[in-house]
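What follows is a set of structures to go through.
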Structure I
Amino acid sequence: MHHQKEFDEDIQKLEIISYYNRTKGGVDALDEKCSVYCTGRRTRRWPLAIFYRLLDISSVNSFVLHNSFKNNSILSRSDFMKKLAFELVKPELERRYENGCILRDIRFSIGRVLGKSKNLKDTPLYEGKLKKQKTCRICPPKLKRKTTFQCYLCGDPICLQCCKTVCSKCMGC
């Protein structure tokens, strides 16, 4: 077809052009579906632009495949995209949730998203004072405030100026 110069007498065009005009609807439909939920961002790097386009096309294809199976529930495209994004991010969220070095607020937010928020009762508590003075972790390093107090949750040294007094009922203990 590509190398032959057959002529379509009905519309007075080459056969290859009439074939393209008959089958171009799929490309237009895909472009329209990709433009509704587009992941593309403005970039000057062409490999990144190609990656964004591939991501759009693969999300449309996975949506069509998901809805084509009879045992899957039919989702709207926005719900499917949210579910797909969550499933792609979930392993990283779980890895960060188990990491003990991230901030407590971030850990609680991740736990709330994952549906397994830790209660303060589940976290190990650091009781008592430090044996020797250490520099407060919250204060700016310029101040060099020394303290023997430590956080009950993470064990970091904190001075009394950085502490807030909260009763155990409000903390959830």
Structure II
Amino acid sequence: IKVVSPSNGYDAKGLLKQAIRYEKDPVIFMESEVMYGDKSDVPEEEYYIPLGKADVKRQGTDVTIVSYNKMMKVALGAAVELEKEGISAEVIDLRTIRPLDWKTILESVKKTNRLVIVEEQWPYASVSSEITYRIQKEGFDYLDAPIRRITSADAPMHYAPNLAALAIPDVARTVKLVKEVVGR
């Protein structure tokens, strides 16, 4: 089984077309209803995005930030804020959860020597916990700091918007965590 989780309309179209046209295995499409109103440029012509290939949305040298789906807005927003403080963040959009593009993540960690994962899932048995395990196993010697992750609170999601906002990652908390990882 394959699992995709796009962060924008362009990727959603390319991944869906790939899943329909070329994939023999079942494909689960994870999407956030919060993103349904988002606007993005989506070309009319045919294109396909291979499953299992992450997208480096922003090049950086000081820290790697990995995310997917709607948390990409948080990751990219944090990268912009960090740049104002002289911290260069490489931002990777996973796009596909299964299979994960380990090569892209590991190559980025080899370059930046630090990893922060931003996701909306609970911390236990999450995508971030699997990435953390695998990178520590295969890339430990490249790490200059412990891998850190920012996830949703380990509690049921609140319906009140002010409480929900406290439970999921945001730009400010992500910036704070990244600054800890880079030692600032």
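A short reminder: the numbers here are calculations on the coordinates, not readings from a lab. The structure presented is a predicted model; accordingly, all values stated were derived computationally and were not measured. Cβ atoms are built from the backbone, for glycine too; each structure is taken alone.
The table below lists the values:
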{"read-out": "Structure with the greatest value (metric mean count of other Cβ atoms within 10 Å over residues 10-17, set I, II)", "value": "II"}
{"read-out": "Of the structures I, II, the one that 12.8 was derived from, the read-out being mean count of other Cβ atoms within 10 Å over residues 34-41", "value": "I"}
{"read-out": "Relative contact order in percent (Cα under 8 Å, 6 or more apart) from the coordinates reads 10; which among I, II", "value": "I"}
{"read-out": "Source structure (of I, II) for Cα extents along the principal axes in Å, computed value 96, 43, 22", "value": "I"}
{"read-out": "For 1.4 (distance in nm of label points 7 Å out along Cα→Cβ at positions 90 and 138, calculated) the corresponding structure among I, II", "value": "II"}
{"read-out": "For distance in nm of label points 7 Å out along Cα→Cβ at positions 18 and 42 computed as 4.5, the structure of I, II it came from", "value": "I"}
{"read-out": "Structure from which -15000 was derived, helix-only ellipticity at 222 nm (-39500 (n - 2.57) for each DSSP H run of 4 or more, over all residues; to 500), options I, II", "value": "I"}
{"read-out": "Which entry (I, II) yields the derived value 0.25 for FRET efficiency 1/(1 + (r/R0)^6) of positions 26 and 74 (r between Cβ atoms, R0 = 25 Å, to 0.05)", "value": "II"}
{"read-out": "Structure from which 3.1 was derived, distance in nm of label points 7 Å out along Cα→Cβ at positions 82 and 162, options I, II", "value": "II"}
{"read-out": "Highest-scoring label, criterion being volume of the Cα convex hull per residue in Å³, for residues 106-145 alone, among I, II", "value": "I"}
{"read-out": "Per distance in nm of label points 7 Å out along Cα→Cβ at positions 50 and 66, the highest-valued of structures I, II", "value": "I"}
